[in-house]
Structure I
Amino acid sequence: MTKPVTVVSGVPRSGTSLMMSMLQAAGLPILSDGRRPPDASNPRGYFEFDAVKRSRDDTGWLEAAPGHAVKVIHSLLGTLPGDYAYRVILMQRPMAAVVASQNRMLQALGVSPDGLDDERLAEILLSQLEECRRLLTTRPCFDWIEIDYPRLVAEPLSAVEALGDFLGLSIQAAAVIECVDPALHHPEADPPRTGKFSKPEVNQ
């Protein structure tokens, strides 16, 4: 039986790289080519697999993906074919914090924003994320969980336990929690959600 593909997804700067580092520490093989090196915005690395970016035209990279974790940006989830089984970890973060983080990263790279004001960009990203939730809910090839980034940073043990249950893994929590830097948590900008890490209710 073919193993499922573990997909880490979300909008940029929502904690996908952190989640990939946690899965690697948990012992799950990672599908990554290392082409994008670590930098000040992601000191532990980006964990990207360049072929994923071409998924609208070619999903051949999936042949190597079963049994591995791979990062797929939210806008490409719909390109994944239904003949594989996917366990999707969807990262969620307050959009104001996402946009602020994106702006800081662009500034560090010396790149100007694309001209959209922050509020409008947050609205667009929020709409796209809600569409991802509907997609994950309606397609039978997807099993999924949503992880709130601020709560992950504030309560990493709860997140590790939820991941272990979702993935069916026996995780050595201490090694995985070491990936989480408490300095990443800014409660005023990134208030954590309450409740359990789980599939949220989605408006059909």
Structure II
Amino acid sequence: MNARLMVHLIVSLAVALTLVFAGAAIGGPALGLLGLVVWYVLESLVKALLPTAYQPGVAGAESTSAVYRGWAAKLVAGTALARTRTPQGDAARLAAGVRLCMVTYGVRDGSQSLGYLLLERTPDGGTAVAWHGRGKNAGTRPITPAVPAFRPGREQQNAAQARLGYTSSVQFGQDTYWLQPHNTELLRLALAPQGAAATGGKDGSAGAATPAAT
């Protein structure tokens, strides 16, 4: 957890406790509960306005703009601050040397686990991709070659993951990664110069390789 996020969490907790206990002291439990609701609304709005540098990442990377979800993110979507929260904006951050990470449900070696894909600019101008596991699978493993096969017709069978927005399937070799559509488009932009994108039908079979769109 980065220092900025830690400071934000400490301040947020202090504000929440102040609103709850002050409300309870002034008007009883009902007003204390109202203070909690006020804190939730304010906290959601503040998080939606915070820059990506404040968002949690792993292995020294910053999160992509896909972390901005929910009603608060939609409310501030039209502001100048949020206009760069697009796959193109994230691709520009990557090109500027910012290391990015995205949450994914990866099916690796036949088993599915929650982890991260890390994107990093290489000295030759390409993009390196790595898998960063969690828990007992913790650690960073490079994905080579970093040539994705996009499966737009494949349907997410896990209802819980679908509700969270992980509905886009991308394959590297024999491993499959379920991503948010925002992050899939970012992969297209970041990896387009260094490989071809394959698409498949609804049965998940690989189609013919076609040059990635730019």
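Since every read-out is calculated from the coordinates, none of them should be taken as a lab result. This structure is a prediction, so every number in the text was calculated from the model and none was measured.
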When relative contact order in percent (Cα under 8 Å, 6 or more apart) is calculated, the result is 26; to which of the structures I, II does this value belong?
I
Structure responsible for 0.93, with Rg/Rh (Cα atoms, Kirkwood Rh) calculated and labels I, II on offer:
I
